Structure I
Amino acid sequence: MTLNRRSLMLSTAGLLSMSAVAGKALAFSDPVTALENATDDLAIASDAYVYGYPLVTMEMTRRIVTNVSHAKGTRGPMGTIIKLRQYPDASFRDVTAPNADTLYTTAFFDVGDEPWVLDQPDMGDRYFLLPLLSGWTDVFEVPGSRTTGGAKQTFLVTGPGWTGEVPAGMKQLKSPTAMVWLLGRIYCTGTPEDYAAVHALQDAFKLQPLSTWGKDYAPTGKVDPSIDMKTPVRDQVNALPAKDYFALLAELMKRNPPAEADAPALARFAKIGLMAGKDFDASILGKHVFAETPKLSFDRMKLHFLDSDDMKRINGWNYTVKAGTYGTDYLQRALITAIGLGANRPQDAVYPTSLKPNVVESYDGAHQYVMRFPKGKLPPVKGFWSLTMYDEQMFFVANPINRYSMSIRTNPVFDADGGLTIYIQHDSPGKDKEANWLPAPKGKFHLMLRLYWPDENSPSIIDGSWMIPAVAKA
């Protein structure tokens with residue numbers, strides 16, 4: 001992911017930044033050398049910014065999510081299991097691209113000082129997954145239907161360097177960072193009876209420090225009025241001045257250490273004053289480099305989305321099977337942080353998104369569309385799949401039948417030849433076709449296809465042997 005001088009000069013964003021750097025570098029006695037040095041420093045600063053984007057974003061997310069005195073809605077104090085009790089409707093605006101398939105069961109907690117116990121009840125044959133994310137957004141463990149089954153289990157989540165003894169009856173899950181984000185999902189059909197069943201399961205989960213295990217534990221929160229609770233996290237991160245950004249990143253790396261594989265990158269970053277375990281030294285670089293760093297770096301993330309082999313583009317659908325674990329692909333990790341924080345491993349879920357049916361047109365409720373799966377060509381999954389409708393801002397669309405997604409659980413009617421046709425339009429396609437109607441807004445819209453626990457045997461979306469059908473005008 002290293003941004004060298006040539007790649008910097010070739011990119012549009014790089015050219016803009018280069019011109020600004022060059023204008024300030026010409027004050028030196030040797031303008032050519034000064035420009036080269038400034039460009040090298042800017043390249044390193046941009047790589048460091050991209051490298052740290054997930055950790056800084058996770059911290060800003062944690063601050064907002066946990067900045068409450070008690071659990072309410074999508075927020076709760078550190079160590080509190082946050083339980084979403086029902087699917088959101090069209091009025092929901094807390095997060096973009098909400099789903100109407102699983103009820104979230106989440107928590108932020110810190111294992112830097114001592115391990116925490118996560119007690120999972122017997123889930124039976126109900127589909128669920130409990131991805132645990134490190135501060136760097138890597139999914140380091142995924143208890144759930146696919147990996148551990150539905151039987152009751154007790155997990156001990158330990159932090160970096162912990163060497164204690166795992167209590168009997170517990171399974172150790174090693175977190176590489178102090179910060180941990182449990183981003184659990186439990187399948188629910190949305191009926192009153194199934195809501196009640198899932199609520200009972202959510203209430204049976206326990207999460208508490210090991211030192212309190214076997215005792216009553218009730219985490220409490222303290223509200224920090226200085227935290228901006230309204231501005232979206234991404235906007236807050238992107239607005240941070242580079243010096244503040246790197247200072248925060250350096251502080252976070254003290255309890256959330258980089259991976260061993262990051263050593264070569266960190267050796268480069270030391271040149272700009274960023275070193276793991278130490279405060280950031282802002283005196284090393286000139287302010288002209290810092291001023292350019294945030295925008296250039298975020299532009300690189302956007303460019304990666306448009307021009308990267310990590311992103312697949314098929315029949316108007318964009319998706320990636322490189323998420324959840326990233327190794328040293330720091331640019332991909334930063335991009336997924338920016339567009340879909342908390343992404344699962346592809347073995348657990350893939351999220352193809354269609355913003356346009358083709359490069360020329362946009363989806364518009366003024367037209368009628370169909371998406372047809374031929375017989376035997378439904379999305380190949382061991383969990384479930386769904387097709388969700390969003391407006392241009394990626395929120396649910398109000399409609400007369402209160403349907404925000406289509407899946408097998410919505411009981412669509414199959415075609416005479418065994419295929420499945422979904423009608424995507426603003427007005428009803430007629431009573432005889434309403435079972436297969438995904439209501440659209442009057443204006444522009446986007447679509448997302450979710451595949452939970454995709455089949456890894458051919459045909460599979462993971463290896464590309466199963467292809468998503470195009471959405472076409474009727």
Structure II
Amino acid sequence: MQLRQWQSECVNHAIKQFSANQRHFLCLATPGAGKTVMASEVTARLFEQGLIDFVLCFSPSVNIAQGIQKTFSHRLSCRFDGVIGSIGCSYTYQGMLSFKEDFWQLLEKNRVLVVFDEIHHCSGRTIEDANAWGEEILLNIQDKAQYTLALTGTPWRSDQAPITLSRYTDPDNKIQCDYIYGLKEAIIDVVCRSPKIVLIDNEKISVTDEANETKTFCCFDELFKGTSVPYQSVIKNDEAIRHILTLATDKLKIIKKVNPNAAGLIVSSSTEHATYIFNMLKTEFNQTAQIVTYKEDEPSHKINEFRNSSINWIVSIGMVSEGTDIPRLQVCCHLSRVKTELYFRQILGRILRMTTSVDQQAWLFTFAEPKLVEFANRIAEEIPEQPVIFRAPVNVSLSEVVLLDENKIMKNGISSIATNKLEFGSSYKQKPLQSDFLDTTTSKNIIGLISQSFELLGGFREKVVSTFDSPF
């Protein structure tokens with residue numbers, strides 16, 4: 001397997017650190033750079049040197065776990081499904097919660113490497129302040145694994161909690177990574193695409209309150225500062241949706257003239273929102289599309305189908321937002337109500353993976369909400385200023401990225417059976433919050449319950465952020 005330069009450097013650095021009796025290694029590499037391949041190479045080297053007996057991998061979703069299983073099996077030239085004769089297995093973090101004491105004895109009686117993909121899903125330095133996944137790591141892995149290798153493309157959490165197994169500087173509490181490979185370097189090395197982020201605004205927005213008083217705003221920034229109109233009213237506004245889909249579908253058509261297999265992703269805010277967009281794509285824009293939400297019996301199967309199909313668009317809520325490898329994605333619409341920098345970067349990461357196609361454009365379309373504008377303008381920073389608070393958070397089993405979405409999506413888990421064989425397709429579905437599709441013209445102040453009429457009267461305008469195009 002031919003490694004990229006950064007992968008080779010990181011592998012050598014990890015092996016050197018492990019050989020010096022440093023048992024934990026944290027790699028920050030931009031989404032799409034090839035972290036899984038790098039981790040499989042570290043694993044192979046440790047096996048070749050006789051330093052480990054088994055390897056366990058954990059990740060946040062079934063699709064990611066499947067990808068890890070395939071990559072590790074290929075690199076190690078053996079089964080990687082947990083059955084007799086296998087030297088390892090790939091599980092989800094959710095599946096970790098169902099393991100019994102006899103499973104964890106594997107780490108006490110053998111030299112085991114444990115690989116954590118997207119480690120930021122696990123939080124806590126102690127049992128008292130850990131979330132459910134972090135607690136399992138602290139109790140059963142931290143002091144028992146021979147080595148641990150943690151991977152992430154976004155090494156922070158929106159709840160400001162510390163990431164499990166990570167080191168932080170004192171007193172500024174900045175995370176300490178053992179190896180960093182940022183997006184800027186990946187673009188220079190032609191490992192990742194150079195993204196363009198399109199921020200959509202409107203020049204005349206009218207809001208009328210229940211006293212029949214009307215105010216007009218010249219941009220979304222003024223709208224959100226001067227009224228109680230929520231961002232959800234924009235992303236669920238019929239005119240706004242139609243405009244962003246026009247831009248995105250036109251861009252995909254241009255790319256597909258060169259790359260016929262290119263595709264697009266739309267991240268919506270709810271199942272109703274996703275269905276509305278899906279229907280608009282098919283009826284008004286004459287696009288082939290697939291919808292994937294938590295309500296499907298086998299959403300991971302649908303994602304795999306889309307990966308290998310010629311369908312133009314996949315519409316989802318949060319199931320394709322992180323780690324899912326669909327290299328043919330080159331256009332994305334961020335229409336989620338989740339406005340954290342972590343989530344923004346994870347969505348952008350879905351269109352960064354390079355392919356052998358001629359056209360390697362990557363376009364993300366979203367609205368010029370102040371926070372999203374800020375995130376877009378500092379996308380070149382590997383670790384933006386993210387304060388970490390060492391405190392006792394609510395004990396939950398999912399990262400804030402999954403929980404913050406409107407339907408409280410729980411990603412598919414992987415069940416454990418007596419043979420510890422990887423079982424794809426099992427899932428846990430949390431009941432969603434009851435919410436109808438928002439009216440496209442009315443919003444409510446959650447505190448005051450004041451009805452307001454909201455209209456987009458002006459023309460739309462776009463600003464393109466091309467952070468990495470500058471030679472300086």
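Read-outs throughout are calculated quantities, based only on the coordinates presented, and are distinct from any laboratory measurement. All of these numbers come straight from a predicted model, not from anything done at the bench. Cβ atoms are built from the backbone, for glycine too; each structure is taken alone.
Which one of I, II has mean count of other Cβ atoms within 10 Å over residues 193-200, as calculated from the coordinates, equal to 14.4? Could you put the intermediate results ahead of the total?
Values: I: 14.4; II: 20.8.
Source structure for this number: I.
When mean projected area of the Cα convex hull in nm² is calculated for each of the structures I, II, which structure yields the highest value? Intermediate results must be reported in sequence, preceding the final value.
Values: I: 24.6; II: 23.1.
Structure I comes out on top.
If mean count of other Cβ atoms within 10 Å over residues 49-56 is computed to be 17.4, which of I, II is the source?
It was calculated from structure II.
I have 16 for relative contact order in percent (Cα under 8 Å, 6 or more apart), calculated from one of the structures I, II. Which structure is it? All intermediate terms of the calculation are to be shown ahead of the outcome.
Numbers: I: 16; II: 22.
Structure I accounts for this read-out.
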